[in-house]
Structure 1
Amino acid sequence: MTPGPPDATTGFPARRLAIHALVGLGGVAALSWEVLWQLRASLALGASALATAITLAAAMAGMAAGSLAAGHWLRRRALDWPLRAYGALELAVGCVGLATPLGFRILEHFDGALWGLHPALAPAAQALGVALLIGPGAFAMGASVPVFARVAAAHGTSLAALYGMNTLGAAAGVLANAFVFVPWLGLAGGGALVAAINACVFAATLAIERRPRPAAAAAALPPPRLPPARAAAIVFATGFASFALEVAWFRALRAAFLSSADSFAIMLFAVLLGLGAGAQLAPALRRRGVAPGWLLGAAAVAILLATPLVERMDLLALVDTGYVERIARRAGLALAALGPAMLLLGTVLPWLLEEYRERGGAGWLYATNTLGAVAGSLCATWLLLPAFGFARSAWGIGAAIALLAAALLSRGRVLVLAAGAAALALAVTQTEAIGHRRVLGTSSFAKLEILAFEEGVEATAAVVEGAITESRASTRALVIDGFVATAEDAPGTSYMAWMGRLPMLLHPDPQRALVICFGTGQTANAVLEEGPERLDVVELNPAVLRMAPLFASNHGVLDDPRVHAIAMDGRAWLRRSRERYDVVTLEPMPPSFAGVNALYSREFYEIVAARLAPGGIVAQWVPFHLLPPFHAASIAATFQSAFPDAILWRGAETGILLGRREAGPDPLGSVWPGLARLAERRPDTAAHAPDRILLDSEQLARYASHGQIILDDNQLLAYGAIHRQFWTLGGQLSAANNLALREALRGEAPGRRVRIGLTH
């Protein structure tokens with residue numbers, strides 16, 4: 001195939017530059033839709049590894065199917081308007097994207113109904129539902145790659161360069177979603193903007209390609225340097241390795257950077273930037289005769305050398321600077337660790353796309369690579385990490401890539417194997433032995449002892465014992481993905497028992513209770529001590545439940561026959577269950593962590609309200625030491641919008657919001673009927689619980705007026721100013737919140753010292 005004549009209205013270089021820009025915009029839109037689909041799937045199905053796997057598999061399988069189908073359809077057909085065909089596919093993606101919000105709402109209701117009838121069928125129904133929702137859009141995305149081959153031939157550019165530009169656009173889309181689209185516009189507004197990008201790409205293709213560009217007759221071609229079977233094996237292996245490493249390394253990086261939306265964006269940006277840059281380099285490497293075997297050999301060495309760096313990432317990321325400096329440092333570290341390996345792995349598929357471009361192989365090559373990516377992601381999540389941990393998984397992947405490289409080379413095989421062996425030896429000898437000698441995120445502990453460690457499907461969990469500082473006594477703590485989630489016998493942890501006891505004391509006869517997020521189990525034990533007939537405990541991470549016996553403070557609560565433990569996302573359980581609860585209490589991970597917004601939004605509180613029995617009480621943790629004043633007030637505003645009769649109880653550094661759906665005969669907090677029950681089972685300090693009410697319902701409304709309602713759509717706690725303000729205020733968060741609370745208590749406007757934290 002040869003390029004057609006240039007349009008009369010523009011020169012060839014300008015048109016080619018415009019085409020590359022449009023393909024880059026298509027990458028921005030494609031990645032944006034994938035992010036939005038993942039967020040909506042987590043809201044509809046729960047924030048679990050299974051929901052993530054279902055969404056990933058549906059999207060990637062759809063892209064693989066689209067690439068195969070388009071490649072097969074184009075094999076014996078002319079495409080006179082290739083750029084316009086690409087634009088039409090972009091328009092189709094945008095149309096599908098606009099329809100998915102309604103589809104996910106329908107899927108959410110269907111999932112809840114099916115779970116009540118037949119829970120075993122729910123995962124299959126979820127997979128089918130997600131596939132039907134996002135499959136058509138993913139199909140159109142995948143179909144773009146074979147069309148790129150025709151665009152490249154018709155307009156005199158490189159298929160690898162177009163593929164690379166699309167990937168670089170996706171890297172830009174990661175940052176755009178995390179720092180612009182979702183924070184400024186929310187999920188619905190962000191989706192509308194992304195659909196507008198799709199539509200603009202379509203319109204621009206109509207303007208650029210003004211005349212048909214028929215392909216020239218195919219000339220006889222020599223055999224490819226790598227036969228199809230070998231090429232397919234190589235691209236499957238590189239797809240598998242790239243995504244398996246992404247899963248394995250992200251597990252360590254989110255422990256180092258904290259599991260926030262901006263941290264995930266930085267990590268994914270580093271991966272996509274490396275892959276996109278590798279694709280741009282592929283044509284030049286191919287022209288210079290650099291074979292895939294050499295590229296894979298270099299990639300294997302880069303993988304193995306990066307792993308010791310990833311193991312120490314929590315130590316390297318420690319800086320006492322502002323938000324911008326932290327983001328820049330994290331981005332630099334992620335690029336340094338992940339970039340070289342991803343760049344080298346990212347050269348191989350584009351190299352082969354160029355090799356097979358005129359042979360009609362773009363479709364099946366991309367599809368095979370995509371299927372390898374799905375297999376790598378699922379295998380790493382469900383097999384490699386639980387069995388071997390992230391470091392050993394990376395060693396195995398690096399060693400396998402080195403062996404593959406050696407098998408491809410006829411000369412230099414010994415050199416590749418020797419380099420791989422040396423890199424593996426260095427990685428093994430320099431390992432941090434995570435889980436044995438150290439746990440990510442616990443560098444501040446003195447005399448650390450690891451009592452339990454598990455890299456599970458949902459997260460990495462550990463129980464450690466040691467002194468947080470040399471001057472403090474030893475404490476036993478639960479560490480989840482590098483964050484010390486909770487501890488016993490440590491300063492500031494007494495609120496956990498109050499989280500269980502307060503709502504039970506406020507209810508006249510609590511028989512059925514629900515605890516969402518188990519932690520060390522102190523909250524669940526406090527609920528049980530108040531004598532309910534049944535206590536349900538819902539915890540996302542099964543490892544946390546397995547580690548419960550290591551915390552004496554819960555008094556073996558899970559062994560009580562009245563207690564029923566469920567490993568599930570708490571929001572999903574409430575939506576699926578038909579139980580009615582007298583008390584619901586929850587203490588999620590910090591509100592700013594990715595996915596936790598779903599447990600603080602108005603939609604969530606409406607689900608809770610629907611599961612409450614008449615007179616039911618809800619308790620919600622408010623960590624003032626982890627929240628800027630605006631976001632703490634927003635939690636109060638959102639809580640009170642669903643539970644108007646609400647109060648704020650204050651502990652040392654945290655608050656507990658207590659509320660009920662309808663007003664009782666007396667304002668909440670004025671009567672504590674539970675104090676007359678089972679007094680011998682609780683500490684004497686419980687009698688002083690009413691004295692620690694900080695804000696009554698009216699005062700709470702005044703305080704909440706400084707915030708904004710948190711929605712599933714606006715993702716207020718996951719994106720936007722919360723991270724910047726957190727690092728700006730730092731250790732002053734508690735003081736700033738105290739001042740905001742005092743000023744709201746007195747009915748005053750917020751003072752100058754807290755205004756920075758009372759803005760969004």
Structure 2
Amino acid sequence: MKVKSLNDIPSVAAYLKRIGAEPRSLRSAVVRENKGPYWDDIAVIFFEQSGKIKAPENYAPTEKEQLAIEIDCQSVTWPQIRTMKTLADLPEELKKIPARNVFEFRNLNDEIIMLQVRMDLGEGEKRYVPWTYWDDNQWRKMEPEGPLPLWGIDQLRNQSTVFIHEGAKAARFMRELVEGKSPEMKKKLAAHPWGEELSAAAHIGWIGGALSPSRTDWSMLQKLGVKRAYIVSDNDAPGISAVPAIAFHLRIPTFHVQFTSEWPQGFDLADDFPKSMFKMVEGREYYTGPSFRSCLHPATWATDQIPNPRGKPTTVLRKNFKEMWTYVEEADLFVCTEMPEIIRSENIMNKMLSAFSNTNTTSQLIVKAYNGRSAKLCYRPDIKGKIVTDSTTSAINLHTPTHVKSKPGSAEPFIEFMRYMFPNDSELKEALRWCATLIARVDIRMEYGLLLVSERQGVGKTTLGSSILGPLVGMQNVGFPTENQIVQSEFNGWLANKRLIVINEIYSGHSWKAYNKLKSAITDREVEVNEKYQRPYLIENWCHIFACSNSMRALKIEEDDRRWFYPEVTEEKWSRAKFEGFHNWLKSGGLNIIKHWAESYGDYVMKGQPAPMTERKKELIVSSRTEGQQEAAVLAEAMNRHDEPLVLTMKDIVEWVRSSIQGRLYDTDLELRKAMKEVGAIWYEDRFLIGGRFQLAAMNTRAFEMIKEKHSLKMIKNVVGLVKNDDTPDTVTQRKLAVFEDLKRSMKKPGDIANASM
């Protein structure tokens with residue numbers, strides 16, 4: 001008798017009924033425990049053709065059952081699975097199934113070895129049923145014997161990187177998406193938030209349930225030369241718990257793409273991303289949810305156990321894991337060389353790896369496994385490679401380049417956008433230089449940041465910083481701190497290992513504090529990184545600041561500032577259609593073209609060049625002065641216009657400023673002198689004995705020329721001013737009042753004088 005199912009054999013059917021098992025294939029059965037939409041294999045029973053049974057002790061047949069089964073099997077003929085090139089002779093049940101619910105499993109010869117059919121049971125419930133074709137020309141609802149096949153294995157002839165999805169549905173959808181054989185799929189890929197990262201790989205699916213990943217034939221991946229794997233589990237506890245079990249069977253660098261509570265329960269990549277992850281930015285719907293990189297976690301299994309006949313097995317690191325982690329002496333930290341932003345202390349490292357290792361002290365094995373000495377951490381965009389020489393010692397280079405590839409093409413849409421953003425032609429040129437240098441010259445660290453201010457929202461500042469410069473620098477090299485993080489926090493991890501810092505709103509009442517905090521971030525060659533629970537360490541500073549604001553008082557800036565390029569930004573808003581067209585261009589290859597444009601630009605900002613002066617910056621410098629500093633600057637302007645040589649002591653100046661602002665003077669003498677010097681007042685470094693006390697004195701150009709002509713600083717007392725050799729206190733006061741009145745009559749409005757001084 002040629003059996004169609006194990007239940008065709010009476011003795012076998014009785015045995016399976018007793019232990020609560022059901023046939024899984026023609027020669028295997030399983031006792032399952034259902035757990036919601038998943039199940040767990042409690043026991044798996046295998047039948048040899050002779051009738052011999054392999055089963056766990058609690059589910060083994062009795063001697064009587066075993067004897068009866070062996071006798072019945074003597075008259076049984078076992079069919080064999082037959083592969084096929086195309087589907088043929090389908091039973092009526094299969095013909096009625098919608099094509100989208102049928103998943104074909106093929107081998108490397110492109111032959112169908114199995115079908116899986118999705119059965120929609122209503123109310124969101126589903127069930128997957130296996131079908132196989134046998135040499136008796138029968139289709140059976142059975143799995144093939146042995147480990148389960150992976151869906152999509154036929155893609156691996158030309159791919160060394162795979163995304164492993166939970167189930168064939170998500171894998172097939174992603175394969176169709178990245179292959180883009182239809183206009184609809186090409187459009188979906190262009191709009192997919194992670195389209196670029198998901199494109200350069202094969203997409204395969206494991207079946208058999210999230211609770212039983214060990215049933216899959218994972219050895220095929222290594223046999224086919226796969227070098228890297230990304231596990232994409234469903235967003236639920238069983239799916240996530242399957243990741244270490246899969247990683248154990250993969251002897252290649254492995255990563256987990258983990259969805260969080262921001263995604264719905266059970267989410268997979270065949271589902272649409274939540275609407276909450278998209279916001280209207282400048283007239284179009286734009287993805288603002290987590291990046292692919294931020295959802296990626298290392299998941300390489302760490303160890304093997306070598307049997308020891310005399311005792312416990314010896315635990316050793318796997319080679320592919322050993323190459324992914326290194327110990328850094330200076331910081332006493334462990335770094336994932338594949339994802340260098342992952343830096344962990346020993347205690348946290350061991351906890352993190354415990355689910356992927358046979359030991360709770362994996363860090364000790366890493367320290368013992370010599371991969372060359374790594375004395376420190378560094379961030380060197382100007383040097384290629386992971387292990388480099390930095391300051392005469394070996395170091396782990398934490399910089400990783402952008403994934404955006406350069407591609408020739410017309411950059412006119414980008415240039416048009418920049419013309420719209422920067423209406424002043426000379427400032428447009430400087431903005432283009434800054435952007436081109438940032439994108440193309442990773443070996444240059446510009447020593448000034450870009451400050452974009454417009455009172456109107458939605459003009460494109462976010463587009464330039466987050467949608468263009470961010471991806472072109474590489475989002476792993478970009479920080480997005482808030483002003484409170486910059487101003488109020490003692491930790492500065494936001495600037496460590498970054499080439500670009502995007503601050504979307506720089507002004508919230510901390511103008512001077514923000515300016516002073518950002519000084520070191522912009523100009524210091526090295527910074528001490530201070531992060532929670534980590535030993536501080538020194539690292540080379542490569543960050544560039546891109547700050548935006550809707551307030552004209554975004555920062556307070558000093559007169560001699562070299563750190564900020566502050567161009568005029570448009571207050572006219574592009575139409576929604578213009579923004580949509582531009583963003584579509586960016587998504588469909590525009591970023592690649594901009595990268596090529598930047599690499600061909602040529603006229604880059606060189607090291608040490610100061611920020612170009614602009615009219616906006618002049619206005620900001622003036623408005624950055626305190627009320628007392630503004631009055632001192634006004635006084636200096638009036639002195640310069642005075643017809644006669646004039647000298648004022650510091651005491652006189654303080655008295656003038658205090659009377660002008662009605663006594664609310666909080667500026668030091670040094671700050672007042674600096675404000676006057678910025679608009680042309682001349683100060684001597686020496687102090688002079690005037691009116692019985694040594695004082696600093698400011699003078700106008702006429703007084704200065706007279707002193708130079710006399711070749712003696714002692715002649716200052718003979719210069720026409722507030723003090724003369726034969727003055728009494730009363731005459732000094734009278735003359736001072738007369739000169740002050742004369743100065744007042746010559747003054748313009750403070751704002752006019754201050755602007756003219758620039």
Structure 3
Amino acid sequence: MPQFFRNLPIRSKLMLGYTLIFIIATMAGGTTVYFRVKTTIEANIESELKNATETILNMVETAAATSIKNHLRAVAENNRQILAGIHKTITAEGRSRDEAQAAARQILLSQTIGKTGYIYCVRSDGMAPVHPRPGVAGGYFLDQDFIRDMIRMKQGYIEYEWKNPGEDRERAKALYMDYFEPWDWIVCASSYREEFRELVKVSDFRDSILALTFGKTGYAYVLNTKGNLIVHPSLKGNYQDAQGRDGHYFIRDICRLKNGSLVYSWKNPGEKNYRKKIVFFNLIPEFDWIVVCSSYLDEIYAPLDTIRTILFLTVCLILGLVFMTSLWITGSVIRPLNRLMNRFSLGAAGDLTVRMKVDSKDEIGRLAAYFNKFMETLEIYHSDLNTKIENQKQTEQALRLSEEMFSKAFRCSPSGMFIASLKSGKVMNVNHSFLNFTGYDRSGVMGNTLVDLGFFTTRSDGPKLMKQLTENRHLNNEEIRFSTAENTSRTGILSAEIVELWGEPCILAAMEDLTESRRLEREILHVSERERQKIAMDLHDDLGPQLMGIEVMTKILMEKLGEKKIEEQKDALKIQVLILDAIAKTRQLSRGLSPISLCGRSLDSALGELSAYIHEIFGIECTFRYEAEGPLLDETLATHLYYIAHEAVHNAARHSGAANIFMDLTMGGHGIRLSVKDNGTGMADNLPSKGMGLKIMNYRADRMGAAITVSNIPEGGLKVMLYMNL
């Protein structure tokens with residue numbers, strides 16, 4: 001901290017500190033809100049336009065399917081009635097069934113549906129008595145799935161894929177069938193779906209499409225791949241040659257791409273200026289139509305202008321309030337401090353009756369209260385026996401209050417808490433937070449063990465934790481995996497103590513749900529990895545070449561100064577040496593930030609350089625040993641291994657006081673083993689065992705599918721061991 005700032009009065013420090021903090025916080029918050037709103041708006045409009053496009057597609061396809069089905073149904077039912085009429089007439093005249101069926105074949109085969117559609121009949125045994133193709137009529141076709149469906153249904157609508165002889169692909173085909181029972185004929189009206197384009201009536205869905213709006217003036221429209229408008233709120237005709245302000249033939253691009261999105265400029269009739277539009281579009285292949293949903297960008301981003309204005313006014317208002325508040329706060333802090341310092345001076349001189357007036361409940365007020373209490377304690381130090389008895393009564397009352405407070409704290413604690421019998425493991429009581437975390441109900445939990453409830457994701461975790469608790473008498477921040485009542489696996493942290501309750505040894509446990517925290521930690525690690533790689537590449541590809549260029553220019557300058565015998569040549573030489581040193585340090589930094597992928601170097605060379613770096617920077621002897629058999633690791637595994645070793649070695653160098661660090665990496669056909677040991681002081685028992693460094697190493701090991709352990713070495717030091725099966 002600069003000497004000038006340290007010497008400032010507290011009033012000035014508080015004012016400057018509050019002002020800077022509020023300015024930074026307000027600007028950061030405003031920027032975050034602005035870009036978050038922008039991202040949300042873009043995502044919402046994209047989702048809205050895509051969903052609208054899908055809605056129109058479904059609307060058109062539904063109308064088409066209904067038209068096709070109704071048309072084929074009418075044809076099939078009319079021909080069944082024709083068969084019934086022929087059968088009735090010929091039967092009345094006393095003629096044979098063969099004559100009747102011959103007359104029926106002639107009528108059925110004379111009809112066509114669309115361009116290539118036709119009518120045929122199938123019997124219940126799979127034979128086709130009527131078909132326009134001579135090679136098909138009279139044949140049996142029970143091997144075809146759709147024939148078996150026809151025989152089973154006898155009446156109704158089906159769709160299937162069919163490829164005629166001589167065609168190179170299957171096409172969608174639709175048929176409607178009706179059953180003429182006297183002859184056991186299933187009358188089928190069949191045609192390809194692509195030939196029913198003319199059956200679709202635009203009027204069936206035109207109003208529904210035009211009713212869709214996006215923003216204030218955004219709309220949906222339909223055109224074909226030739227640029228002809230099928231549905232549009234105001235335009236008609238062909239717009240294949242329509243251009244935006246920059247000469248962009250956007251209709252041609254839509255017709256060419258058929259599916260996707262575009263941004264183009266457009267000026268509606270009656271408007272003076274072009275405005276940018278965003279469109280999402282999809283092709284309906286059966287009709288050669290393209291459905292388009294559009295919206296104007298200025299209408300999408302209109303709320304952002306309002307947000308910018310509000311943020312600016314908010315910053316100005318906050319600055320004024322911060323300044324006035326700082327003046328008031330600093331005044332309210334300095335005056336009580338001066339009074340308190342005077343009282344301390346009197347007390348130090350021996351006046352034990354001095355007291356400080358307590359007129360607030362803030363930190364200064366509490367400090368004054370502590371001062372008063374301290375002075376009172378000195379005055380009543382020699383209290384009599386009655387005072388001791390009274391104190392005893394107060395102690396008993398405090399105990400009762402403590403029990404009551406424990407009960408209330410247990411019920412109201414935001415942590416999930418439960419009490420279980422140490423002997424049986426059965427749950428005796430739980431609080432509301434535990435039920436909220438897990439989703440269990442109280443009646444289902446009481447009287448059961450957590451293992452029987454399926455609380456632990458891995459069933460063996462329960463007995464293992466019980467054994468650890470019995471041996472150590474407590475658990476402190478143990479990370480567990482537990483299952484909710486909906487069988488959802490989550491991550492939590494558990495602490496427990498063995499206490500005496502109701503005359504029985506019990507387990508008092510508290511837990512927190514860390515699922516969201518772990519997810520955020522993973523996201524932070526991913527972000528740091530990307531930023532680390534980006535910084536490394538910038539150092540290597542940008543700063544490094546620039547420094548090398550400066551070094552070459554310095555060398556040329558030095559040669560020119562030497563030719564002219566100018567004394568400043570020595571200074572140029574010093575500059576060149578400094579630049580070369582900067583180049584070396586830049587390379588070292590880039591390799592440290594991106595040791596594996598940068599310049600295609602291998603894991604062993606990166607770890608070797610790490611060993612040399614530790615020796616050079618910390619003055620600690622760091623030995624690296626490497627043995628490898630089999631194929632090389634991929635970049636992801638190598639990166640995780642490097643940073644686990646990097647974290648372990650740096651922790652040992654900074655905190656262990658070790659003189660030697662030993663790093664071993666063995667890769668064979670069965671697995672990978674990484675060991676980092678030091679001869680330092682080891683890890684104290686009372687230190688947190690799950691700091692951020694260990695969490696990151698555990699996370700990386702988990703991503704690799706590896707197991708990692710950290711333990712003290714009996715003869716002194718700490719060992720980090722990782723093993724991974726291949």
Can you say which of 1, 2, 3 returns 37 when percent of Cα pairs over 21 Å apart, for residues 105-208 alone is computed?
3
Top of 1, 2, 3 by mean projected area of the Cα convex hull in nm², largest first
3
With helix-only ellipticity at 222 nm (-39500 (n - 2.57) for each DSSP H run of 4 or more, over all residues; to 500) derived as -19500, matching label from 1, 2, 3
1
Out of 1, 2, 3, which one gives 24.0, 81 for Rg and Dmax of the Cα atoms in Å, for residues 305-576 alone as computed from the coordinates?
1
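Each reported figure results from applying straightforward, stated rules to the coordinates on display, with no laboratory input. What you see is a predicted model, and the numbers here were worked out from it, not measured in a lab.
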